[in-house]
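Dropping the structures in below, format is C-alpha cells.
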Structure I
Amino acid sequence: MSVILAARSVSKSYSSYSLTGRSAPKTVLRDVSLDIAAGESIALLGRSGSGKSTLGRLLLGFERPDGGSVAFEGESVGGLSGERYRHYRRSVQVVFQDSLGAVNPRHSIGRIIAEPLRHLTDLNEDARSERVRSLLAQVGLVPDDARKLPSQMSGGQLQRVCIARAIAPAPRLLVLDEAVSNLDLVLQMQMIALLRDLQARLKMAVLFITHDLRLVQLFCSRVIVLAEGRIQEDAPVTRGLALRSAEGRLLQDAILPARPVHRAPAFCD
C-alpha cells in the first residue's frame with residue numbers, strides 16, 4: 001500500500017507568555033514516527049494531554065514541527081506549493097469535535113458543504129450544487145437541508161454536515177479529531193456506522209483521534225497508543241484486543257461495561 005502521510009521523528013514544544021515573561025518550553029511530542037497508508041483505518045489513542053491532537057495538527061499542516069518532518073506522498077509538507085499544495089489540501093481533510101464551532105452560523109448548510117468545492121476543485125456552480133445534493137444523501141440528510149442554517153440542525157445532523165464537507169473533495173485521508181466525542185451513545189453508534197460505510201465506499205484512509213478504546217474496537221484496524229508525547233504501542237485491532245503497554249492497559253481498564261453489573265446485596269448478621 002502507498003503511504004499517504006508520514007511523520008518522521010517529529011517533536012513539538014510550546015511556551016506560554018504572561019506579564020512576567022515567557023515560560024520554559026513544554027514538550028508535547030517527542031520523536032514520534034508514523035506512516036498512514038492508503039485505505040488504512042488507524043486509531044490514535046490517548047488521554048487528554050497525551051499529544052494526539054498536536055500530532056494531528058502537524059499531519060494536517062496547521063503547525064510545523066520543531067524537529068523532524070511530515071511528508072505527503074513522499075514530499076515535505078513544508079515545501080509544498082502551487083498545485084502540489086492544492087492536491088495535499090484536497091487529499092487530507094478533517095472533522096473536528098465541535099461541529100457548531102467549525103461552521104459559519106450565518107451560512108446555509110449548502111454553502112458550508114460547497115466551501116471546499118469552491119476552493120479546491122474546478123467544478124462550476126451547477127456541478128457544485130449537484131455534488132452538494134449527492135453529499136447530503138451520502139451522510140443521511142435530505143436535499144432540503146441545504147437551505148437550512150446550522151442553528152436549525154441537531155448536533156448529530158450538524159456533525160453529518162461537517163463529514164459531508166470533509167469528503168466533498170474526495171480526500172485520500174480523513175482525520176477525525178474526537179469527532180464523535182460530543183455525541184450521546186446512540187448517535188455515536190450511528191456515526192461510526194456511517195463512517196465505516198463511507199470509508200468502504202470511498203476507499204479512503206482514516207486517522208481516528210480519540211480517547212475511547214470502545215469506539216476504536218468498532219471502527220479501526222490498527223491502534224497507536226500515545227502518552228506523554230511518545231508512542232507507547234502500535235498494534236492491530238483484533239477480537240478480544242488486549243493492549244500490552246502500561247498506558248494501553250490503563251485505557252482498556254477505563255472502559256465502562258455495556259450494562260451495569262448486578263451485585264447481590266450484602267446482609268449483615
Structure II
Amino acid sequence: MSTKVKKITGKKVATILGAYFIAWIFVYPYINMFLTSVKTHDELYATPTTHLPIVWQWRNYIDVWDNAPIAAFLKSSLIVALSATILVLIVSVPAAYFISRYRFKMRGPFLLLVLATQMFSPTALIIGIFREVDFFKLLDSYLALIILNAGFNLAFAIWLLSGFFSSIPVEIEEAALIDGCTRVQALRRVTLPIALPGLVTAVIFTFVAAWNEFTIALTIMSSVEKKPIPVGITQFIGQYDVAWEYLFSATMIAIVPVVILFIMIEKYLVGGLTAGSVK
C-alpha cells in the first residue's frame with residue numbers, strides 16, 4: 001500500500017506566505033491597539049518607545065469604565081444597531097422577494113435607482129438630515145438614529161437579497177404551494193432558509209454599519225447618556241492631549257459585541273446553503 005507524498009511547490013509556499021502577510025496587515029492594527037490600551041500614559045509619550053508595555057496596565061479597562069459612561073454608550077449603540085437591523089430586514093425581505101419574483105415595468109431602472117442611493121454619503125447630506133430631523137422634533141432621540149441608519153443600509157440589503165432570491169429555483173416554491181403552503185408560508189419555510197447566507201450578510205453589514213456610524217450620531221445626539229460609543233469615546237480626545245490608553249481601551253470594549261455577533265451567526269453562513277431545499 002503506497003502513500004502519496006504531497007509535493008511542496010514554490011507557488012504553494014508563495015501563496016501561504018502571501019496569505020499570512022495579508023492577514024498580518026489586517027490583524028496588526030488590532031494588536032497595536034490592544035498593546036497601547038495596556039500601557040501607562042507616561043510610557044506612551046516616553047522616548048524611545050517600545051512595542052510591548054514595560055508595565056502592563058490592565059487597570060486602564062477598569063478606569064475607563066469608571067470614569068466614562070461606557071455602559072450607557074454601549075446601551076445606545078445596541079439599541080440603535082439592533083433596531084436598525086431588524087427594521088432593515090422587515091422592509092428588505094418582502095421588497096427583495098417581490099423584485100426577484102415579479103417582472104414589472106422599469107424593474108431594471110428601479111434596481112439601479114436603489115443601488116444609486118448608496119452613492120450618497122451621510123456627511124454630504126448632514127445639513128439636510130439635521131433640518132429634517134429638527135422639523136419632526138426628533139433631535140436627540142433613538143428613533144431618528146434608527147430610521148436614518150436603516151435608511152442608509154436598506155438599499156444594499158434589498159439589492160443583496162434580491163440576488164439571493166433570484167438564484168433560488170421557483171420550482172421549489174411551486175412544490176411547496178402544491179403541498180398546501182401559502183405564498184407567505186413558502187417564503188418563510190422554504191425560501192428564507194435557503195437564502196439564509198444572504199440574510200446573515202445583510203444582518204452583519206447593517207449591524208456593523210449602524211454600530212460604527214459616527215457623523216449623524218455626532219450631529220443629532222446631544223445627551224451624553226444617549227450617545228453611541230463611536231461618539232462617546234471621543235471624550236478622551238482633548239484639545240492638547242489624547243488619552244490613547246483610555247481611547248483604545250474603550251475601543252477594544254466596543255469591538256466585543258461585533259465579535260460576539262460574528263461568532264453567533266458564523267455557523268449559519270454555511271449551514272444555510274442547503275437548509276430548506278430538502279423536504
Structure III
Amino acid sequence: MASKNGLRALLCPFLLLVFIYLVWYARYLIWQWFGSVEPIFLMLILSYLVVLLFSIFFLKKEAKISLSEALKVRNYRLILVGMVFAFLFQALWLLISLGVGGDLEFSSFPGLKGYEGYAVYSSLLFAFTLYVVFALFGAFVEEVTFRGYAQSRIASRHGLIMGVLIASLLFSLEHIHIFQWNWIEKFFQAQFIYVLCFGILVGYLFFKSKGDIWSVFAFHALMNIFNISLPVKVTHTFPIATQFVTITSFILMILILRLVALKFDSFITTAVVMVRNGKDA
C-alpha cells in the first residue's frame with residue numbers, strides 16, 4: 001500500500017501536467033483566430049482559470065488538502081520577504097550581466113514584451129493592464145499547482161529534494177505552450193534553464209516558509225511584473241553568458257535565502273529560550 005501511494009504521488013502531478021497541456025493545446029488552436037492583443041490576454045486568463053480548477057481538484061481529491069489549508073497565511077512577514085527577494089534578484093541579475101560585458105538597451109513604457117507582433121489594440125494602456133492581470137493571476141495559479149500541490153504531494157512521500165526537483169521540472173515543462181518544433185527548440189535553448197532554476201529557488205523558498213503559498217506568490221508575481229514591465233533589455237556578448245548569469249544569480253539567491261533562514265531560525269530559537277528562562281525564573 002505504501003509503495004502504491006508513493007507511485008501515485010509521483011504519477012498524479014505528471015497527469016495534471018497532461019491536463020494542462022490539453023488546455024494549452026486548445027488555447028493554441030483558438031489563439032490563431034485573434035488579430036488583436038486584448039482578446040488574447042483574456043483568453044490566457046481564462047485558460048489559467050481552467051488550470052486552477054484542475055489543480056484544486058487534484059489538491060482536494062488526490063492530495064486530500066483543502067484549499068483553505070493550501071492558502072493559509074503562515075506569517076505575513078514572509079510575503080514581504082518574497083517581495084524583497086524579487087527586487088534583490090533583479091539587482092543581482094543586472095549587476096552580473098553588466099559584469100560579464102552585457103549591454104543595456106532602454107525601451108518605452110508601457111510595452112508588451114513577447115507580444116510586440118500584435119500591433120492591433122484598442123488602447124495600449126488597457127492591453128498592458130490585461131497583461132499585468134495575466135502575469136499576476138498566472139503566478140498565483142502556477143504556485144498553487146506546482147508548489148501547493150505538486151511539490152507538497154511529492155515531498156510528503158519522497159522527500160524535499162525529490163519534491164523540489166520534480167515540481168520544478170513540471171513547472172518548466174508547463175511553459176511549453178506553443179506546439180511548433182522550432183518554438184520548442186528555442187525554448188530549451190533560451191528559457192528552460194532560467195525557468196528550471198526559478199522553480200528550484202521558489203521551491204526552496206516554499207520549504208523555508210513552511211509551505212506559505214503567499215510568500216512564493218509574492219516573489220513570483222513581482223518577478224513576472226518586472227519581466228513584462230521593466231523597460232530594459234540586456235544583450236550579452238558571448239553565447240553562454242545568459243545561462244551563466246542565470247545560474248550564478250539563482251545560486252547566490254539560494255545561498256542568501258539559506259543565510260537569512262538560518263539567522264531567522266537562530267533568532268526564533270533564542271527568543272523561545274529567553275521566554276522559557278523567564279517563566280522558570
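What the table shows:
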read-out	value
With helix-only ellipticity at 222 nm (-39500 (n - 2.57) for each DSSP H run of 4 or more, over all residues; to 500) derived as -25000, matching label from I, II, III	III
Test item: distance in nm of label points 7 Å out along Cα→Cβ at positions 51 and 195 calculated as 2.3, pick one of I, II, III	I
Volume of the Cα convex hull per residue in Å³ - structure with the largest value, from I, II, III	II
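Every number in this text was worked out from the coordinates using simple rules, so none of it is lab data. Since we're looking at a predicted model, the values are computed, not measured. Cβ atoms are built from the backbone, for glycine too; each structure is taken alone.
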